Structure 1
Amino acid sequence: MFKEEIVVSQTEILANHVAYGKFEDLPSHVIRHAKHCIMDTVSCGLGGRKTPDADILIATMKEIGGPPEATLFGDKTKLSFIQAAHVNRLMANILDYDDAYMKVGHMTVVLVPVALALGERLHSSGKEILSAVVQGYEAIVRIREALDPSREAYVTTFERIDSGTSFGVTVVAGKLLGLNGQQMAGAFGLTGFARASRVTYPDRALKGMPPWMKVTCGDSFIPGIHSAFLAKNGFPGDRQVLDQGRGYERIVGSDRYDASKLTENLGEEYGTLRIGFKFYPACRYTSSAIDAAVAIVSENGIEADDVDRIIVRGNKNLATYFQIYEPDHMIQAEFSVPYVITMALMGEPRTNWYSEDMIKDPRIRNCQRKVTVEADPAATEKFLESYIACATVEMIMKDGRRFSKHVDHPRGEPENPFTEQDHREKLTWMASSLGMRPGQIDELHHTLDRLEELDDISQLTRLLVP
């Protein structure tokens, strides 16, 4: 399958695999899932274009300047490919509507903007984009499996956000640039020397997530891009950087590491298939609670004014950091269980959840006070053991009736997957909110659906602008 090279380390085996992995070798269901991931990123990016954060970042990049190489989601401006990747990453993540793998967080929102922006510059084909993204997932997921921190390290020192994401970007950029196996291993070494982003926040239990968190996570892709270009041009890198005993786990705060996981069942199991999609624009930790609340409302014909109290029981993190009332801004609201449960209870369209008027609406603020979040030891155990963010919602009516619903796997997770119609509707909602016409949306969906047939990814990127 792969060009033969002398391979002596776990890092090199993984690098060789991702460098020479061909589109034609990928199973059809993996390709399908990867296309859904790209479609989902486009959907979220179009929806994120309307936010003030996007306006500021685009204006800033235009002020910095650069060659017009790559297209932005929902905007006629073209920027350098690295600037476009940064802006598109923010726009696709700003609503917290993008796909996720619970152990890692948001992978696609980093990989796909890089693939589309660099691919547009290089005139990459749809097959090349898909292959690069699938192999990028492979690197991230396998590094995360190798790390496997203890429970204590996970909640105290582990850097989940960038424990492996930069290596995924290295793979995406490296494959599009045509790196061979040894160059890819060297690029891994260069990426490994760029320290992970040690994320710190104010007291989230009191203030929720800060408004700057999305943009400051955006630079996680830069080491991967730089490393791939350096390796392409002959710069050496440590080709054993991820091997056992080299200490990469210490950089990202894990107390355990098993390098054999980097290569276990290569070509047989695919990290792509672990990615789940979101039906609601909110942190994935809240999704089970939203699903449960929506089910209670729809099954029993409940109106918001009928409700006296709502009790959400979930893992300890949910109770500690997500019980934020009357959020001041969009990012706080995305991580507020009282807010997102109120949105679901009132049946608000998902495209309207985070408008300034909605966040400040007195009726919305009053309704949030009906919601409390409690730590459930069983839910905490399930999360720490299996990374399942389950939740139970109890809804108590003013007339004394009680309704309860438990959800283990929210809609969109691999265990409770999206339908083709779910993907299509999400794209339609987000594109329509930006002013795209039905005919434009149909063409965009058709192009995304046949991505592997595109000779040049610009056949897709030209459709991203209303």
Structure 2
Amino acid sequence: MRKHIIGYITSKRRRNIYDVTQLFLLFLCCKAATEIKQAAGQGNDVELVQRCFNALYNSTPTTFGSFMTSSPVSLNISRVWRSAKEWPFPLTVFSTATMDRVHHLESLCQMLPGSAVSAAVYLPLVQPHGVFLLPRNEALVQETQAKLQEVFNRLEFSNDTCSLRMLLLSEVVADRALASLVPINALRNAALLAIRTPLAAMIDVDLAISDSLKSILADPNKVQAMQQAATSFWVLPAWESESHLKQQDAQNTVLSAIKGDKQRLAMLWQSRHLRMFSEDVFPQGHNATDYRRWLSAEQPYAVRYARGYEPWGITTRERYMVMPYDIRFRGCFRDKVTQVASLAYINTSFAAIPDAWLVHQPHKLSAAASIAFGHTGKRSNRVEALQQWLRVQALHKVVFYRGINTTKFMLHKAHSLVTSDDAMGAMAAGRYQPIVGLQFRSCRDSLPWF
């Protein structure tokens, strides 16, 4: 009897703690929503995103165990930047970057004068406890903010660049391996919140955009057609340089491909300078586009969705808000495949745009990618080489998990597979909703432009 009484009391206490926690979170949500409504008419809209997002920030460090149990990631927007430039085109490209890819973000903005770019930059902070940052991490945040300020200033003072909205998001992680597994979908969702245009396109930061896209956006009839086709996803075919090319030849190929017309693109393909993106690793990701047909197409054509399809493209902002990115994913494995599948799940129609395209820009591999592809690549800087080696070793660390010895990288890959399969199963059963976390959900419900 005593055991049952103690169990009852313990259970009751837990329920009370849970109730208090829920009430406190509700209070924070209401408080943030009230402040946002009061500031909506006078504040910087990107600062409103920062305010609502950080209202529910949890400083508890992310652990590998919490990642494996799909606990929602908590990020802190430590600073935001907002361009004063107008954007005459109704499109925002949103993307993510780590600090070693910020130069690609700068290039992306330079490719899109007249359009808005919303970017989430990721900064992992490794320490065992949260609440207060260690001095080295405080210094790292300040150093990163200063570097991003320089990037922003260069872009802002140039006439032929995008209207940039940039968010610096930090995450306290207790495990070095997690610092190399970027919470890519949580970052995409954060960038999505800052979009004010009717059209949006998630384009990875290492992709170059053809000059021809500007002509499409400057054509009122084409833009109107895109906006009116509210349930359509307009595919931008993606290309990459052939692997046998030397670095300078590959860079020249990318430049020629984005500056030239489709005839030039066809010549680069026929001469084995270009190929379909990820053709050698994951062809089902882009096969459905039918690149041979696209090269001769003069009008948009329908693309039939197939499992594994993961194109980049343009759709309405509302479409992304209905099916944002599932934040259970870290790193780059099944993250975009699952989101595109969710668009198909809500009966999105896919159509290939015949006169705009993307080209992947060669770059050094991340630690996770170097393991996945089986090579680390050369690092000219000895400090960079050592840092990369340490990141790879953290992912290669052997752990005992559910009765087997494996590595943290393999656990991450298995988690991504299981998460994606779980999502696909839920779609098949007609009950899928992406896991987005309290921070995104609160902002989506309270920001005045949604």
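A few remarks follow.
- Source structure (of 1, 2) for Cα extents along the principal axes in Å, computed value 82, 53, 48: 2
- Answer label among 1, 2 for the case where mean count of other Cβ atoms within 10 Å over residues 91-98, calculated from the coordinates, equals 27.5: 1
Every number in this text was worked out from the coordinates using simple rules, so none of it is lab data. Because the structure is predicted, anything quoted here is derived from the model rather than measured. Cβ atoms are built from the backbone, for glycine too; each structure is taken alone.
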